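There are structures below to look over.
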Structure I
Amino acid sequence: MKIGDLVKHPAGVKNVCPDMYALGIVLQVQLPQNPPGEAHVGVAWHGRRGYLVYHESQLEVISESR
């Protein structure tokens with residue numbers, strides 16, 4: 001996962017808000033300092049100000065940036 005990828009949050013689509021969590025853009029990716037570990041991903045969601053941080057495994061890539 002990298003900056004600029006379009007993502008969705010499958011659990012958010014099912015349990016919270018299907019419209020908002022169906023489309024977001026990755027703004028930052030923070031890799032763990034002591035691997036192995038999971039990257040933290042900052043995502044700006046459609047219709048929401050600011051961004052929220054998730055574990056990489058919680059998100060699904062819809063379209064990769066170039």
Structure II
Amino acid sequence: MVSEKMIAGIVLMGVGLLFFFKNKDIGRGAFKFYQKFYSEKNLPIMFKICGGIFILGGLVLIFIK
């Protein structure tokens with residue numbers, strides 16, 4: 001249990017350091033990616049997928065409890 005928390009903590013610290021020191025490079029790349037990805041044509045499809053995931057998640061929670 002302790003070793004699992006230690007590994008998770010180290011991974012989170014690594015990701016945090018990556019974001020902290022490479023924020024300008026990540027920002028430039030993310031801007032170009034999101035500009036192409038979040039177009040008016042793609043958003044309705046993304047919301048349908050998100051809605052489906054929420055419906056499935058709700059059903060799983062209802063029947064598991």
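Throughout, read-outs are computed from the coordinates displayed, never taken from laboratory work. Values in this document were obtained by computation on a predicted structure and should not be read as measured data. Cβ atoms are built from the backbone, for glycine too; each structure is taken alone.
List of remarks:
- Kirkwood radius over Cα pairs in Å from the coordinates reads 15.5; which among I, II: II
- helix-only ellipticity at 222 nm (-39500 (n - 2.57) for each DSSP H run of 4 or more, over all residues; to 500) derived as -30000 - corresponding label from I, II: II
- Winner on mean count of other Cβ atoms within 10 Å over residues 9-16 once structures I, II are ranked, highest first: I
- Label whose coordinates, when distance in nm of label points 7 Å out along Cα→Cβ at positions 25 and 41 is calculated, return 3.2 (choices I, II): II
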